[in-house]
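Following this line, the structures themselves.
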Structure I
Amino acid sequence: MLATMEQARRLVVLSGPSCVGKTPLAKALDRFYPELSRRLQPIVLHNSRAPRPGEADGLDYHFRSRHDIEALRAEPDRYVVMDVRGDLQALDLEEIDALLRRGDAFFEGNPFIGRTLLTHGRLRDIPRLSMFVAPLGRAEIQHLKAQRAVSLPDVVADVMRRKLLRRTTKQKGQLSLADLQTIERRCGSAWAELGIAPLFDHVIPNHDGEDSEHWDAFPVPVGDARQTLLAVAALLEGQLPEGVERWTADLVQE
C-alpha cells in the first residue's frame, strides 16, 4: 500500500525533453537552495542504457540489462516498465512509498515516466507539484503555428538536436554512429513529449539547455538558466513566479 494522506508528503515531478536542462537545474538547486534540495528524496529508475560520463549506478539510475528490466514486468503491482526513447526503464512504486514516508519524493527525468507519475491509479491521492521544462515558450509556439509553411515537430526536433549534439560532443569528443542515432531518436521524440506538458501544473520555458554554459561557467547561473532556477525554487516554496505558464492541449497540436 502507498502511504496514506496523513503520512504522505508531496510527489514532486520535474520533466522535459532530453537535454532541456533538467539535470543542471537539479544540481543548481542543490548548490544554491540546499535547504529546498534536502527535502527532495530522488526517485531512482531502472534503466537499460549505459551510464553517461559522471553517472553512478544507484545514484542516477539502477543500470541493468534489458533482460533484467523486462523480468520486472512479472511484478506489475510493484513495477511500471516502459520503453522510453529506445531505452527500457522501470519505476518502482514501493520505492516511492518509502520515500514519501521520509519527505518529498522527487522525480527528475523524461515526460513519459512523468506522465505515469501524474496519472497512475496508485498515486492518485498523493499531493503533488508537477513542473515541465520546455525549450520554447507558449508565445513562441503560437507564433510558429501561425507560419503555415513551418512544421512544428521539425522545428522542435532541430532545437533539441543542436542541444543534444553540443552536449554529447562535450561529453565524448568524437561522436560515433550510435551516438548520432541516439541523438536523432531523442530529438525526434521531443514534439510528442511537449504534448504531455498540459498534464503538468506549471510549464517553465527555458532556452538554456543542458549544453549551455550559463549553468556553471560563472559564479551563479545567468540568462534563462537563472530564471528557471528561480522559478523552480519559488514553486517549491509555494509561490507562483512570473513567467511560469499553464499549457492547454490545443497549444501542442498541429
Structure II
Amino acid sequence: MLQRNYRLAVLWVVGFAAIVAMPFVAPIAQSSDYHNFSDARTLLGIPNFWNVVSNLPFLLAGVLGFITTLRGSRGALPSLRIAYALFFASVAWVCFGSGYYHWAPSNRTLVWDRLPMAVAFMAFASIVCGEHVNERIAKAALWPLIAVGVFSVLYWDYTESLGRGDLRLYGLVQFLSLALIALILWLFPSRLTGVGFIWAMFGGYALAKVLEEFDAFVYAATGQIVSGHALKHVAAAAGMYFFVVALSRRQVRDA
C-alpha cells in the first residue's frame, strides 16, 4: 500500500485534473429526449404511474436511516451525525422530488429531482472522507460541499432559462464525487468494519444506471409490465438501504 501522503496526492491530482479540465468541455444542455420515458401509463389518476410510485422505496430507506441516525448507532461515527442525517433526509427527499418530476417531466420539475440527489452525493462524500481519511476535514467540508451541490443544480437551471443549458458542473458534482469516493474506499482503510456495505451501495447505483439506459428494452422484455426506469428507482433505493443496514451492523475498529 502506498504511503498515506501519496494516497492523498492521488485524490488531489484526480480532483484537480477534473476541475481544470471542465472549462475545456463544451457546455452540455439537457436533451429534450431525456423526458421521454417508455412507460407513460396513467393509473388511479396518476400520470406516469410506475415512474412516480417507484420512488416510495427512497422514502422508506431515508426515514429508516434518519431515525437510526437520531437514535445513535454503533455503525456510525458520532462526529459525523449531521452528515448522516443530511444524507438520509436527502434520500427521503428524493422520493418527493423525483415523484414530482415524473408526474410532469420537464426541465423545471427536474430541478426538484436533482437537488436532493446533489445534496445526498455531497453528504455521502463527506461521510466517506470522515470514515476513511479524516473526521475533522470531513466535518469542515460538509457545508461547503452541500453548497457546491446545490449551486450546481441552480446554475444548470439558470443556464437553461437563458437558452444555453450547461450541465457540466452538475455532472462534475455527481461523477467526480463518485470517482473520489471509490478511490478513497480503495486507498484508505475505514475506521469501521463492513466496507462491503458501501460497495453494495455502489452496486445498487451501477445497476440503476444500467436499468435507466435500457428503459425501453426492459419495458419490452417484461411485456410492458415494468420499465427499466421504474426498476432504476428500486435498485438505487435498495443501494441506500445497504447503508441503513450498515449503521446497525458495523463497528468502530480498535485504534
Next on the checklist: Using mean count of other Cβ atoms within 10 Å over residues 49-56 for the comparison, can you identify which of I, II gives the largest number?
Outcome noted: II
Item to check | Source structure (of I, II) for distance in nm of label points 7 Å out along Cα→Cβ at positions 9 and 41, computed value 0.7 | outcome: I
Checklist outcome for this item: The value 18.6, 59 for Rg and Dmax of the Cα atoms in Å, derived from one of I, II, belongs to structure II
Checklist entry - Out of I, II, which structure matches 2.8 when distance in nm of label points 7 Å out along Cα→Cβ at positions 209 and 225 is calculated? => result II
Checklist entry - Suppose you compute distance in nm of label points 7 Å out along Cα→Cβ at positions 81 and 177 for every structure in I, II: which one lands on 2.3? => result II
Next on the checklist: Among I, II, considering only distance in nm of label points 7 Å out along Cα→Cβ at positions 57 and 201, which has the greatest calculated value?
Outcome noted: I
Next on the checklist: Given -24500 as the derived value for helix-only ellipticity at 222 nm (-39500 (n - 2.57) for each DSSP H run of 4 or more, over all residues; to 500), which of the supplied structures I, II does it correspond to?
Outcome noted: II
Item to check | Given 30, 20, 17 for semi-axes √(5λ) of the Cα gyration tensor in Å, for residues 33-168 alone, calculated: source structure among I, II | outcome: I
Checklist outcome for this item: Across I, II, Cα Rg over 2.2 N^0.38 Å, for residues 161-240 alone reaches its greatest value in structure II
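Laboratory data are not the source of any read-out in this text; all were calculated from the coordinates shown. Keep in mind the model is a prediction, meaning the values are calculated, not measured. Cβ atoms are built from the backbone, for glycine too; each structure is taken alone.
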